[in-house]
Structure 1
Amino acid sequence: MESELKIVVIGGGTGLSILLKGLKTRYSNITAIVTVADDGGGSGVLREDLGMLPPGDIRSCILALANTEPVMEKLLKYRFEEGRLKGQSFGNLFIAAMNGISQNFEYAIEKISDILAVTGKVLPVSNEDVNLVAYLENGSIINGESNIPSQVIKENSKIKRIEYNKKNVRSVQAVPKAIMEADIILVGPGSLYTSIMPCLIIEDVKNALLKTESKIVYVTNLMTQHGETDDYNIKDHVEASIKHIGENIYDYVVVNSGEINDNDRKRYHKENSEFLIVTDEDREYFNENNIEIIEDNLLEVVKGYVRHDSVKVANMINSLIEIKIYDK
C-alpha cells in the first residue's frame, strides 16, 4: 500500500533532501519538484559559465533518493579544495557534463537518475533560465536569489512578494501532471522565498495546486531564516503562500512540537534565527482557514545544529496518510 502511493514534494534546499531521505524508506513513487532559481555558489558559477540551469538543489535531491554505493555518494558530494574548481562539487560537474550531451536539463536529470538508481523522479520545476526578483515593503527591488537575504538585512525591510525576471514562465510538462496525479503533496520544508516560492509562483504549478483534489500539506521550518523570515510565526509562513497564489491551498500544516535546549536557542538567537512554535494566533488563523495543524516531535540536534529528523518526518507523514487522509 505504502509504496504504491504517489507522493509529490515541492521545494528545494537541505530541508527537502532530508525529507526525501525519510520518505524513500517507505515509498517508491516519489516525485520531487525542485526550484531552479539558485544563482550563487558553485551552481551560480556553472550557470554563468555554461549557460545551464543551476544543479545544486537538484543534486541534493538526487543524492537523497539515489540507491548507489557509498563510494559513489561520497564522490558526488566531494568538493574541490583548491585551484580554479575550489568549492565546486563533483556532483554539480557530473550534472553539467550530462546536460552538455542532452537535449535539455530535464532530460539530463532523468538520465542521471537512471544511472544512480533514483527512487522515483526528480524534476526541475522549469527548463527556463530565470532569476528571482524580490519586492520589499519599503519599495526596494532586489535582483537575484543569492542577493535577497543580504539585501533584506541591509534594507531592514520585509519581503512583500517574489516574482521572476520575465513573464509567463512555464513549468516542465511533467510537473502539473505529477501534481494532478498525486495522492498527497508536500510543500517544504525549505527557505520560504528562495526555495519554496519559486516553485509555487509558476502559473502551471499554481493552477495545478488549485485544481487538484489531492491533500496538500505544508511542512514548516524549524527556525526563522535571517534575511527572509525575520519575526515570522508559522501563520506568516503559510499566509505568504496564500498571498502569492491568491487563495489557500493547504489542508494540513505540519509543525514540530519538540524542544531545543537553552544554549542552542541562545546561539541561534545571536545569529538572528528564532525557534518556531505554534502560537494561539497561529491556531486561530488555521481554524478560520480550515487548515488542520499536525504537531509532532520532528527534530534532531546534531552538534548544536537543528534540523528535521528524516525518519520521524517520514513516520509522521505515513501516520497522516493512514489516519487523516486515506482511512475512509
Structure 2
Amino acid sequence: MNIAEIKEEVLESLKNIKSLPELENFRISYLSKKGKVSLLMQELKTFSNEEKKKYGKEINDIKLFIEDEFKKCFNFLNEKFIEEKLKTEAIDVTIPVKNYSIGHIHPCTKVYNEVKFIFKNMGYEVITGPEIEYDEYNFEKLNIEKGHPARDEQDTFYINENIVLRTQTSPVQARVMEKGKLPIKMISAGRVFRSDAVDATHSPTFHQIEGLVVDKNITFSDLKGVLDSFAKAFFGENVKTRFRPHHFPFTEPSAEMDVSCFKCKGKGCRFCKNEGWIEILGCGMVNPKVYELCGLDKENHQGFAFGIGIERLALLKYEIDDMRLLYENDVRFLNQF
C-alpha cells in the first residue's frame, strides 16, 4: 500500500473537478460505505495483528487526508458558485416593489357586525351555541312537535334520530331560558343548515341572528319599538315598518315585518316588485307553551322573539340579486364592498 501514490491520485482527481456535483461523485468514490477507503479497511481482515496496526494507521491517515482535501475543494467551489449566482441574480434595488392586495371584510360579516353593534347598543347580550344540536332543543322545546313539516328529513339534516344540524339559532334561546336566569335580553347568532337546493335565494347553509327578550310586563309594543329602531339604524331614518299576521310555533301572536322600499321610498319599483314594501324578518310574542317546555313560569313572564337572515340583509342592503355570489369568493365581486 503506497500512501504517496494514493495521495497523488486524490490530488490529481480534485484538480480536475470543476463543479459541486463532480465533487459529490468524488466523495462517493472515496469516502462512501462502498468507496475506496472502505475497501482498504476490509482488506485489513487478511493481515496479521502487527500488520493491522501498521496499515490501519496508514489507512486512517489517508482517510483524514482525503476528508481535509475534500473540504478545501468544497469551500472553494461553493464560494465560486455563490459569486456566479450573485452576478446573475443581482437585486435591482431601484425596481418598484410589488403591490400586494389586502383583504377586507366579507359583506355578510359587515352586515353581521353592524346588526350586532345595533343590538349591543340596545343592551342585548350576544350568545352563541352548538351547530350540531339535539332534536330536543332544535324542535321540542320550541313547540315544534313530531309530525311538524319543519322536522321532515327533506328540510333537516339528521345525524341520527336525536341529533341534527341546527335549522335555526333558536335552540340557543331555549338553552338560555332553561337556565332560568331572568331577565333575558339576548341575540343568538351563527350558521344554520337546511336541506335546500342551491339557487339565487336559497343555500343549504346560511347565517341567522335571532333575538329574545323575557321579563315582566313585556308587550307587542316593545317588540315593535325595538324592531322599528333596528330598521331605522340599519336602513336609514326614513324607513317605515309594518307588521303582518303570520304563524310560527315559537311565538303567539306572530308576525312578519316589512320595511318600506329604501330604493323607491315606498312608491313601487323593480327592487320591491312594485309593492313598496320588503319583508325582512319574522317575529312575535313568545308562546306560553315554550315557557313551560323550558321550565319558566308562563303566568308571570312575557317576552318576544325575532329572527333575521344575515344573507337576506346583505342582499337587500348591497342590492345583490344572487345569493350564490356571496359564496363563490370571486375577488372581482368582493372588491366592491
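For which of the structures 1, 2 does the calculation of Rg and Dmax of the Cα atoms in Å return 18.9, 59?
1
For the read-out mean count of other Cβ atoms within 10 Å over residues 284-291, a value of 14.1 was computed from one structure; give its label from 1, 2.
1
For which of 1, 2 does distance in nm of label points 7 Å out along Cα→Cβ at positions 44 and 316, calculated from the coordinates, equal 3.2?
Source structure: 1.
With FRET efficiency 1/(1 + (r/R0)^6) of positions 20 and 180 (r between Cβ atoms, R0 = 35 Å, to 0.05) coming out at 0.95, pick the structure among 1, 2 it was computed from.
1
Rank structures 1, 2 by relative contact order in percent (Cα under 8 Å, 6 or more apart) and report only the one at the top, that is, the highest.
Top value of relative contact order in percent (Cα under 8 Å, 6 or more apart) goes to structure 1.
Bear in mind that the values in this text are calculations on the coordinates, not laboratory data. Quick caveat, the model's predicted, so the values are computed rather than measured. Cβ atoms are built from the backbone, for glycine too; each structure is taken alone.
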